[in-house]
Structure I
Amino acid sequence: MSLRSAISWILTAGLAGLALLFANIEGFSLQLGPRSIAVLLVLVGGNLVLMVVAQRVPRYARFEIPCHCVAQFSACAIAALIAQFPAVGLELPLVDGALARFDAAIGLEWSTQYHWAVAHPAIYGAMDFVYKLLLPQIPIVCFIVGYADPDRLRVFTLANAIGLTATLALFALFPAASTFTRAGVTEIADFAVQFDAVREHGLRVLDPMRLTGLISFPSYHALLAVLVACAFWRLPKLFPFALALEVAIIAFSPLIGGHYIADILAGVAMGLIAFYAAARIGAPRRTTEATVGRETVPAA
């Protein structure tokens with residue numbers, strides 16, 4: 001196992017451990033239903049089995065790293081999905097007011113833009129469709145990038161683990177309910193309903209298949225979109241298409257994901273930082289040996 005893969009699993013295990021610890025302290029109970037168990041077995045266990053098969057069958061050797069990375073990404077995502085609920089349960093003061101003031105300072109009014117989009121169903125539907133394409137891309141990223149450039153895929157999965165860990169830490173310290181909640185538009189946003197239910201002590205049973213993403217600040221959608229674009233950077237035939245799609249996903253995140261502009265900016269910045277940090281970890285050191293001529297000066 002490479003250093004990057006090892007660190008990815010360590011961060012994932014840390015997230016899972018902290019999630020279970022704080023969930024227990026705050027009175028949450030983890031209940032894995034049949035669907036949750038099946039998803040865990042397929043996404044994590046199944047891909048680890050396929051990884052072992054690829055290790056032992058030479059003709060499938062190039063699928064070892066993609067299968068490993070799908071398993072690692074899935075495990076990290078599930079750990080983070082659970083961890084965000086105890087993070088909300090800390091009930092620290094919300095920062096929505098400050099984020100909304102930033103939006104207003106740059107001339108953006110979320111509710112006006114949202115109601116305009118809703119008044120144009122075709123446009124809103126297209127934006128919603130594009131926004132939801134982010135997670136389905138992950139297996140594609142793992143197998144295309146992993147087949148063409150396995151080392152870059154390891155960077156991608158480590159960057160995701162780093163970025164998701166940092167995002168959860170910031171979200172726990174500076175929780176935001178989302179623009180949906182602030183504007184009173186919660187009937188179409190399950191995550192807003194679950195966020196309020198946790199803060200009001202109404203939601204204490206955690207089944208991953210029934211949970212939604214709660215992270216508002218920073219935007220994990222923006223962070224992950226940046227990581228996907230960076231993963232395709234060295235594939236010139238695919239990068240322009242990937243970049244266009246990720247830019248669209250980021251652009252639609254405020255209206256479809258209920259994000260403030262500061263959420264998006266922070267998510268983009270953290271994505272770039274996480275990918276750079278992951279690329280540096282385990283990278284070969286560049287050593288420059290300069291030959292310095294020494295002159296022997298005779299003593300006076």
Structure II
Amino acid sequence: MSTLHHDADLFLDDLLALRPRRPRPSARDGESHQDEEDTAWTAEQEQAFREWWKKIGGFEGSFDQWQANAANRADRGGETNWGITWTTYQNIRRNGTRDQFRAMTLEDAMGIARVLYRLYKVDQIRNPGVGLLFADWQWGGVSTTAVNRALARVGQPQVARFTATGPDQATIDALNAADPQQMIAALDAERLQAIQDDIARNPAQAVFEKGWRRRVVIRWVQAKMITGHTAYAARWLNGQSKEEINALMGHLTREEIAALHDAAVAGPGVGPESQFARLTKARRDAWVARAAAR
């Protein structure tokens with residue numbers, strides 16, 4: 001899966017415009033409808049899924065964007081549309097054609113993502129920050145060895161196991177048993193190490209390293225934010241270069257940037273004249289103006 005850069009707010013606007021899910025139709029011609037409505041899926045689960053998908057899908061792009069990026073010729077996942085590879089599409093849409101895959105809309109991708117969300121067992125992970133990191137790692141291709149290293153870092157047994165139906169119960173239990181902030185740090189560190197290990201084995205993938213690493217950083221920032229540690233994330237971001245801050249902010253919504261900005265302004269060791277506060281003020285002001293106009 002490649003990394004495609006675009007305005008996260010545009011993605012959010014598209015997402016919020018999506019109509020509610022359709023009732024489940026009758027299966028026909030062997031077609032899978034796992035992504036459609038069912039009685040076991042609550043409104044709370046749907047909302048949690050949408051919050052997850054905003055962050056996951058917001059980092060992806062359409063097939064046309066994927067194809068336009070010359071670096072993607074080295075993408076081992078092959079053709080990708082909204083972060084979903086052709087192979088994954090075939091697994092979910094058994095009778096889908098390549099033309100249908102290439103024409104897949106954002107709403108179609110969201111339906112497939114809903115299947116994957118449940119497969120990843122995100123709704124069984126108690127801490128939303130841990131769930132976000134764990135799900136995003138699976139979305140991009142998870143390393144069992146690296147997950148076990150992360151579990152070992154936080155004193156949990158190295159029991160990670162992934163099957164055709166997703167992570168097993170022992171894996172979920174170990175993630176839930178760990179201190180959430182320690183688990184977030186461990187998943188972040190080991191995913192970065194897994195990227196380094198992957199490139200060492202497959203040097204042609206080095207073309208994706210910067211984008212992969214930025215994705216991991218963005219997920220860590222979001223995990224800290226949704227677990228009440230926005231000020232910590234803002235302070236860390238303030239220590240990065242101007243170029244890196246601007247690149248990272250391109251993958252966050254204005255709402256997220258506004259929250260980080262406000263935390264930086266009020267936070268010890270950062271403040272209104274800090275590099276991060278100055279770089280994010282215009283985006284924060286744009287969010288405030290947009291919110292006031294609603």
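A short reminder: the numbers here are calculations on the coordinates, not readings from a lab. Every value quoted in this text rests on a predicted model; they were computed, and no experiment measured them. Cβ atoms are built from the backbone, for glycine too; each structure is taken alone.
The table below gives the values:
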| item | result |
| --- | --- |
| Among I, II, structure where relative contact order in percent (Cα under 8 Å, 6 or more apart) as derived comes to 17 | II |
| Distance in nm of label points 7 Å out along Cα→Cβ at positions 43 and 219 from the coordinates reads 2.2; which among I, II | I |
| Structure (I, II) behind the derived value 2.0 of distance in nm of label points 7 Å out along Cα→Cβ at positions 51 and 163 | I |
| Which entry (I, II) yields the derived value -18500 for helix-only ellipticity at 222 nm (-39500 (n - 2.57) for each DSSP H run of 4 or more, over all residues; to 500) | II |
| Per mean projected area of the Cα convex hull in nm², for residues 107-202 alone, the highest-valued of structures I, II | I |
| Ranking I, II by mean count of other Cβ atoms within 10 Å over residues 155-162, the structure that comes out highest | I |
| Winner on Rg/Rh (Cα atoms, Kirkwood Rh) once structures I, II are ranked, highest first | I |
